[in-house]
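Next up: the structures, one after another.
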Structure 1
Amino acid sequence: MHAILKYIFLFLAPFYVNSLECDQALLEEVRSYKPIVEGIIEETINGASKGLCYKKLADFVDKYQKRITGSQILEDSIDYLVSNLSSPESVMDEVWKEPAPDLPHWIRGREEAFVVEPVKKKMATLAFGSSVATPNGQALVAEAVVVENFDELYKLDPSQVSGKIVVYNQGYSSYGESREYRYKAAPEAAKLGAVAALVESIGPFSINSPHTGVTQYEDGVEKIPSIAITKEDAEMLRRIYRRGQKIVLSIKSNSTMLSPVTSHNLVADYKGSEYPDKVVVVSGHIDNWDVGQGAMDDAGGMMLGLIAVEVINNLGLPRPKRTIRNILWTAEEQGLLGAEKYFNQHQNELNNFVFVMESDSGTFDPQGLQYTGDRQNGECIIKEIVSMLAPINASKYEWTSGAVSTDITHFTDAGVPGAGLWDPDEIYFYFHHTEGDMMTVEDPDALDRAVALWTATAYIIADLNSDFPRSTSTCLYSPSILSLILLVYALKTLL
């Protein structure tokens, strides 16, 4: 038995050890970029590019606010950037728009909500995107049922819900968990005969601020209005309901869904010197909801890539070997639809997409990169890059098998390695999808640090002698982890 164990160990150990080692020549190549990274940091933090991202971001969002899909202002904002990026002063080599057809065109219209009984109170509301209107756009007055979660709703008999407005006071655990109420609140309530759903806004903090976002309906289930209310009002209604008092609400919404429209993804190439057909994508989405300026969600994210190319040019760095491609996605807020259209149009070219990057979680305090892809040399490259960003406290790193951002998920799911900006999201969800998403939430110094991180990462990956490593196995575990599991299992079984 011990002889068998010995052979298992001798067979597996080299795989485990070797998989933890990085290619030394590759590491030395990445480390050779340290002077360039230092120059990028100096340029963005203290040099001519200091404050550039903040200035251009403010110019853009002050001019083009509420860039919701289907609106003329969204298309005007895209054309504005196409014109700017195509001007003689621009460093971009090629700029164009790619159509994204058949997108939803939802208009909010006017809306209002009141508590009628047992007190009189006006509530701040925002209908969720794609929500239907109240019948004929008129006031809907009905008794309310207040629940804390879906389980509590499911315990109710249809007779307790039919003809009533369901109010959800689900609280906030995480965005991923809490947004299920935004998606499913209306159809789940409608299955029991409810006439509308009011949902506590998705966020950890509120100053009487409702948060919008897209909602969903189910085929064969009555479509009822789905509207966000504030955390304060949701908790108040829950307290009243627990006291056994009857609650009557009046809500009115005349939102409407018009015929599908065509929007555009904006693409701008900074051509590579040796392999121009190979691209490193830096991206963010240009659309936002019809509230606020969309400064943090996601004009700040999309601006990082545009400024990164300017920094490379301002420093007079040699052209990277591969093309740095800025993509400004449209219709992200409706479900990553612009990115989906682009991916479908280019999925036969995936071998040319070397790496994809996106910032869509704010630019408050960039701390590093969240990465998905090859766990051997690819992971080594990313770790080395962020280690050089330690002077600006952007050296954190995290590997994940899941999504690292929103729109680029189409690419990373298809095996293209990618990274998202690692940014603390606590404050982000204070302002997410609210009127508070204004330029005021942005900090010039934080944007400069994000630009430095973005520029260094894009430049190094685009300029390496070899393409960024791509995973060749679809196995759930990397070879190192798999071999370690087998080794531990053998030890437990045989000893």
Structure 2
Amino acid sequence: MTQNNSASIGRLIRDARMQRGLSPEQVAQALELDPSDLRAIETGARELDLDHITRIASTLQDPSLAPSVRTMHLRIKGPTKLRGSIDVRSSKNAAVALLCASLLNRGRTVLEGVARIEEVNRILEVLESIGVKVTWSPDKSELELIRPDVLDLASMDIEAARRTRSVIMFLGPLLHLLPEFRLPYAGGCNLGTRTVTPHLQALQPFGLDVEATEGYYQAHVREPKDGERHITLTERGDTVTENVLMAAALYPGTTVIRNASPNYMVQDVCFFLQSLGVTIEGIGSTTLHVTGLEEIATDVRVAPSEDPIEAMSLITAAVVTKSEVTIRRAPIEFLEIELAIIADMGLKFDLSEEYRAVNGNTRLVDITVYPSELHAAADKIHPMPFPGLNIDNLPFFAVIAAEAEGRTLIHDWVYENRAIHLLELNKLGANTQLLDPHRLVVNGPTRWRSQELICPPALRPAVCLLLASMAARGITVLRDVYVINRGYEDIANRLNKLGADIQVFFD
């Protein structure tokens, strides 16, 4: 067995163990192994023969582990009509931010309803590797995290850390815990150049100096100046705002953050920090006043809010299949611009009365989408920082525009590579033209046709292919869907419950 296969099998074993809420000690005991041997297996440092793989798979009750590494694909039969109701699940971006923020707390952190997706798995792998105790409840509805007094960064799972950009949000908590540390360069979706400079600039007032060298960020923490901090972000980014919030939470003075992102995942971090005793004023605005604490050691229970990006995905599924579907528990505050645009394009939908999410703050509605004849948008469609159209929702408008009569211009000014990935829709029959790395013209309507495709390395464009495939006549094969699993939990089965015909297979 090659080293790459050993590492891949190790990741599968670790994922299966964590999905079941089992500790390394529990699994090692069941297998009559030393916990250090199991850690070697999970990191790929120890090779396994077929008998060992089958035995471990049996122990974990996960047949997908045996007998070898397998890549997940989807087979979609269309066209299909969807019907019924579907709940929006909790936000990926909020979940990973709260997982990073849990490092601030010496007490017990319980997160309710965390999406069990690959992005979450990667952060959990990193947290567990540095000593955080991670436990899922038996029904997987709750996730408990307990931070040790001393984190073991030398044992960090580097491979898992490199597979997610979210690890950059360790900077804010760790600068209070260690005088120096290093983090691997972050990965995630391939969307082009994404600078971390705003993070490094914004965290300097807290004493953090970072040097990039040999694939790592080498961090040194000096004694910061006393007094009130005024930090103006040069970029109104979500993760940079979250990083500064986490840094400010353990600074006992006041921090004023200007040009802060008021987006949904930032608000979730604010609600979490408030539950820990941190004082935050201005939530939902671009100016935040944070009064931190000397120490945080609180047993806390919180729930990430519902995901507006998943909600938009499900709206798009209804649009492209010309179906009547009710999307329940949609966070309306973060979908109002998107709904206004598609209403102008002719989409018919109803909204229920508002109600509150489990967190007591996020406003939710049920959205019923009806089959509609669409026309092209009157103006270009482009993202803006919240409360504008969410950058992660922009790709879905390529699918919606492909259903509309006329020519629609989509301008993705943030990422230089993502619009290119949307050209894959042409293989399913769409008529899209790339004007430059940021601008895409979509001509509709479209007669979708089946095809065999490989998922692009970007989450939202990959999901766009899945959604369009449900409207395509024939059998579409979508290969290597790991990138979709990064952000969506059990999406094939959930769509099947609405009437889709999606089969999961492996090779």
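Listing for the model above:
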{"item": "Test item: log10 I(q)/I(0) by the Debye sum over Cα atoms at q = 0.17, 0.22 Å⁻¹, for residues 32-143 alone calculated as -1.02, -1.27, pick one of 1, 2", "result": "1"}
{"item": "Per Kirkwood radius over Cα pairs in Å, for residues 120-183 alone, the highest-valued of structures 1, 2", "result": "1"}
{"item": "Which entry (1, 2) yields the derived value 22.6 for mean count of other Cβ atoms within 10 Å over residues 160-167", "result": "2"}
{"item": "Answer label among 1, 2 for the case where FRET efficiency 1/(1 + (r/R0)^6) of positions 72 and 288 (r between Cβ atoms, R0 = 35 Å, to 0.05), calculated from the coordinates, equals 1.00", "result": "1"}
{"item": "Among 1, 2, structure where distance in nm of label points 7 Å out along Cα→Cβ at positions 176 and 208 as derived comes to 3.5", "result": "1"}
{"item": "Highest-scoring label, criterion being percent of Cα pairs over 29 Å apart, among 1, 2", "result": "1"}
{"item": "Read-out Cα extents along the principal axes in Å, for residues 24-319 alone, computed value 62, 51, 38, structure in 1, 2", "result": "2"}
{"item": "Origin of the derived value 6.3 (distance in nm of label points 7 Å out along Cα→Cβ at positions 40 and 344; candidates 1, 2)", "result": "2"}
{"item": "Structure with the greatest value (metric relative contact order in percent (Cα under 8 Å, 6 or more apart), set 1, 2)", "result": "1"}
{"item": "Value -9000, calculated as helix-only ellipticity at 222 nm (-39500 (n - 2.57) for each DSSP H run of 4 or more, over all residues; to 500), assigned to which of 1, 2", "result": "2"}
{"item": "When distance in nm of label points 7 Å out along Cα→Cβ at positions 48 and 128 is computed for each of 1, 2, the largest belongs to", "result": "1"}
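Taken together, the values in this text are just the output of simple stated rules run on the coordinates, not laboratory data. Please read these numbers as outputs of a predicted model, since none were measured by experiment. Cβ atoms are built from the backbone, for glycine too; each structure is taken alone.
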